[in-house]
Structure P
């Protein structure tokens with residue numbers, strides 16, 4: 001697989017970027033990008049994208065660049081079956097999402113770049129909570145527009161067409177996806193609030209002021225369980241689009257990291 005930087009390092013403003021592939025939880029090779037700061041490294045960060053998104057969505061890339069410029073070694077990646085990664089997305093479950101995040105963190109640790117910060121957006125944020133509860137090397141956690149229950153995503157599947165094998169064909173963000181029957185069956189196996197309550201690390205919850213996908217009640221419930229600081233990005237939609245939302249998100253994340 002060839003990424004935007006290929007196998008060699010490339011340069012992006014004040015950030016060095018290199019391809020960083022690793023094996024995901026299901027055995028497929030996942031495509032990642034590792035951004036390294038020019039100067040001293042303050043720590044490492046793994047960014048988990050939103051459901052059906054990918055490492056190249058603007059929310060993730062803008063945040064990764066800001067973190068790297070602030071001194072963080074930053075790993076973004078495509079989850080199993082998405083973007084440039086291998087595997088079949090139809091076989092994805094919350095469990096495999098958590099496993100992919102865990103494998104990303106382990107890959108950094110094997111590079112002598114741990115402990116690490118976990119950042120997750122939307123369902124990726126809920127999965128990051130579950131992963132953080134299992135990884136002893138996670139030092140801080142940031143959840144962005146994340147629901148307090150993985151079951152929240154099921155509303156995206158209500159209008160899908162169900163196949164004979166139990167899979168569901170849905171349109172999410174204008175793109176077609178096939179969701180396997182194992183995805184829905186697995187939702188009940190993961191308690192995000194219980195995992196959040198057992199965290200003993202600093203947590204930041206960021207909510208989008210105009211989010212019409214994950215309600216404020218969801219983000220506030222997650223924040224209460226994790227005893228987290230809450231920051232609201234006024235006027236932001238769920239994907240932090242618009243002229244300033246992604247930049248404001250990056251500013252608040254860096255500010256919090258510098259204060260904890």
Structure Q
């Protein structure tokens with residue numbers, strides 16, 4: 001969700017109806033369908049996403065995923081040909097991540113690059129294209145890259161509590177490859193790079209106050225990340241579902257709040 005709000009910042013006259021429509025397609029149809037497809041092939045028994053005890057996968061899940069995808073694609077093409085094709089590409093890539101014939105999830109570096117590029121950079125431009133905003137200048141490009149860097153920081157943190165289950169399935173995630181402490185160090189570097197690039201972009205625009213606002217509202221992310229990392233140093237068992245979800249919720253809320261406030265002011 002933060003990427004959606006981030007993509008609206010450069011747009012001066014935001015078409016409200018189109019924005020609501022695109023928000024609905026992405027967050028109510030496309031993303032849930034991707035998560036459902038992933039669960040269908042993983043047959044998750046441990047905690048996943050926002051569910052500590054997910055229900056067992058049944059025969060109704062796959063038809064629901066297909067239905068969501070079809071509705072999303074049809075609606076996307078009704079809005080714009082370019083937006084429609086970008087949604088098709090995103091949906092196809094999200095399926096390749098989990099589909100047992102390809103399963104990018106087995107390849108830690110490639111899967112991480114694919115997820116962070118398409119959920120960050122690519123989705124940033126997808127939202128803007130859906131709104132009829134075509135801007136390829138440096139600042140907008142830096143914003144898109146920063147969105148992927150923030151995803152690169154948060155994505156491995158969602159994997160730290162799944163090491164055992166991923167190992168049993170034969171999936172080598174980037175977090176499993178880095179180890180728990182290595183994951184935190186990697187994420188902190190990605191967050192730092194994203195913040196520096198964002199700050200540089202705001203300075204280039206002469207919007208230093210916007211960057212200060214981002215740092216202020218993003219403060220709780222750094223605070224909880226530091227707190228969780230201290231717990232991990234003492235006891236790696238603290239890399240559990242509860243702490244991971246709290247980190248995810250705090251970062252999503254704070255980043256969304258920051259981008260919404262910057263967009264408004």
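When relative contact order in percent (Cα under 8 Å, 6 or more apart) is calculated for each of structures P, Q, structure Q comes out greatest. P(r) over Cα pairs in 10 Å bins from 0, in percent was computed and gave 7, 29, 36, 23, 5, 0; which structure, P, Q, did it come from? Computing P(r) over Cα pairs in 10 Å bins from 0, in percent on every structure in P, Q gives 7, 29, 36, 23, 5, 0 only for Q.
For Kirkwood radius over Cα pairs in Å, for residues 121-232 alone, the highest value in the series P, Q is held by structure Q. Assuming -9000 is helix-only ellipticity at 222 nm (-39500 (n - 2.57) for each DSSP H run of 4 or more, over all residues; to 500) as calculated from a single structure, say which of P, Q it is. The read-out was computed on structure P.
When FRET efficiency 1/(1 + (r/R0)^6) of positions 17 and 177 (r between Cβ atoms, R0 = 41 Å, to 0.05) is calculated, the result is 0.90; to which of the structures P, Q does this value belong? Considering all the candidates, the number was obtained from P.
Suppose you compute distance in nm of label points 7 Å out along Cα→Cβ at positions 193 and 217 for every structure in P, Q: which one lands on 1.1? Matching structure: P.
Ranked on distance in nm of label points 7 Å out along Cα→Cβ at positions 65 and 113, which label among P, Q comes first with the largest value? Result for distance in nm of label points 7 Å out along Cα→Cβ at positions 65 and 113 over P, Q: largest is Q. Determine which structure produced the value 19.8 for mean count of other Cβ atoms within 10 Å over residues 33-40, calculated from the coordinates; the candidates are P, Q. Clearly, the read-out refers to Q.
Only the coordinates and a few stated rules stand behind these numbers; no lab work does. Worth saying up front: this structure is predicted, and the values here are computed from it rather than measured. Cβ atoms are built from the backbone, for glycine too; each structure is taken alone.
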